[in-house]
Structure 1
Amino acid sequence: MANKELIQAKDISAIVLCGGQGSRMGGLDKGLQHFRGQSLAQSIVNQLRPQVSRVMINANRNLAIYQTICQEVWPDPEGESKGPLAGFLVGLMHCPGPYLMTVPCDTPLLPKDLCLRLKQALSDSNAPLAMVRSLDSQAGMGTRELKTQPVLSMMNVQVRDHLMAYLNDGGRKVQAWAQQLNVVWVDYDQEGDNPMSFYNINTLDELQALERLQAPTPSAQQTA
């Protein structure tokens, strides 16, 4: 039976995943690279704060810098990077309420209704986990192909033990873990949904290209 009431913001914590090694950025700490005059991590934190009760960061280096962005900064357990799922587990271990939202640091154009649509999906189903699918921003014109975005998720904290066991067994892939659960997909393929909302940045060139693409035109700046 579906939940009768929409999950409330007070019941949701969020964690911003900044624990990657930045290998495609030459080892740079991706979350600290700037976009529109602020770090990627700061941009995501600012977007999440009005929507949830608590925001945390998962990072494995430059912890003092991240703590100037967010008070709660947690590294991966045992100092061993196990990919995004390790960040999921960190969030679940420090989540005081029943729900955790996960967001990577490299998707700065998040839709404003992301939290709403994730919690609506969980409220309307018996699923313990909701994840995003979106139109592929890099597909050809007119293509309606959906791309999974499993690092953008909301989950019930009751999945913690299952995730811990999966990691202990050597599992690392987010979607493979999700498929072991009753996951509900939130599809961003409706009219008005922007395919660029989930564009993820992997290189400095991509970061600079996205910033140029999103920069206001001179005429827009004059009329603002």
Structure 2
Amino acid sequence: MESRRMILNQVQIGPMMNFVYLIGCPESREAAVVDPAWDVQAIVKLARDSDLRIRHILITHGHPDHINGLEPLLEETDARIYIHVDEVDYMKEVAQNFGMPTEFMNSRSSNFQTVSDGDRIQVGKLSIQCLHTPGHSPGSQCFLVEDSLIAGDTLFVDACGRVDMPGGDPAKMWWSLNQKLRALEDNTVIYPGHDYGGSPTSTIGEQKKTNSYMKYDSVQQFVRDMSYM
């Protein structure tokens, strides 16, 4: 999708139906990749074919299926990497547990920039806002650009990310879904981290009606129900 304000490409890559996103500024042709994984050359080709230059890499969270292309994409582009401050150590720990290389995170530390809730990342003339949405992992975050939300594994279409893995927290997931994201404008378009729903996108307004995880007034009931899932 390309408009006068923004370029946004959603690409399904890999065996876990991951969505990788390419966000670009139509004027500067500067771009950001969200959650590089599985097939870096396909991502690079998409940018090249769209006449976009990858200058930024945005990380929603540090699980391997979302970052296993981080090192090769960094080598290809020398881009700046943005990760939530609460996710850095967690990402390294998870990567090591899965036998993934982590040395580049130290040797290329100058490429990494930590962000916090409310921070903005400038991609050409586009301003991308970071929204801290813990629950799936400590430093999970979503990226709000124009009227679009890159939701990572916090919010899926009619579902949400798991909270039963290390770093997961059902009480924080309740807050992220039923307080933080529920407060966004109803016309905000949701772009999830996986193609797990009946459609690749939705809106906040639609999810308030159809997503059972966004209908909890009580955090206690949410936590109880999540323990049975």
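All of the numbers you see were taken from the coordinates with simple rules; none came from a lab. Just so we're clear, the structure is a prediction, and the values are computed from it rather than from any experiment. Cβ atoms are built from the backbone, for glycine too; each structure is taken alone.
Brief remarks on what is shown
- When distance in nm of label points 7 Å out along Cα→Cβ at positions 135 and 207 is computed across structures 1, 2, the figure 0.8 traces back to 2.
- Value 4, 19, 31, 26, 13, 5, 1, calculated as P(r) over Cα pairs in 5 Å bins from 0, in percent, for residues 23-86 alone, assigned to which of 1, 2: 2
- Set 1, 2, criterion relative contact order in percent (Cα under 8 Å, 6 or more apart): the highest-scoring structure is 1.
- Structure from which 2.5 was derived, distance in nm of label points 7 Å out along Cα→Cβ at positions 47 and 191, options 1, 2: 1
- FRET efficiency 1/(1 + (r/R0)^6) of positions 55 and 199 (r between Cβ atoms, R0 = 35 Å, to 0.05) - structure with the largest value, from 1, 2: 1
- Mean projected area of the Cα convex hull in nm² derived as 13.7 - corresponding label from 1, 2: 1
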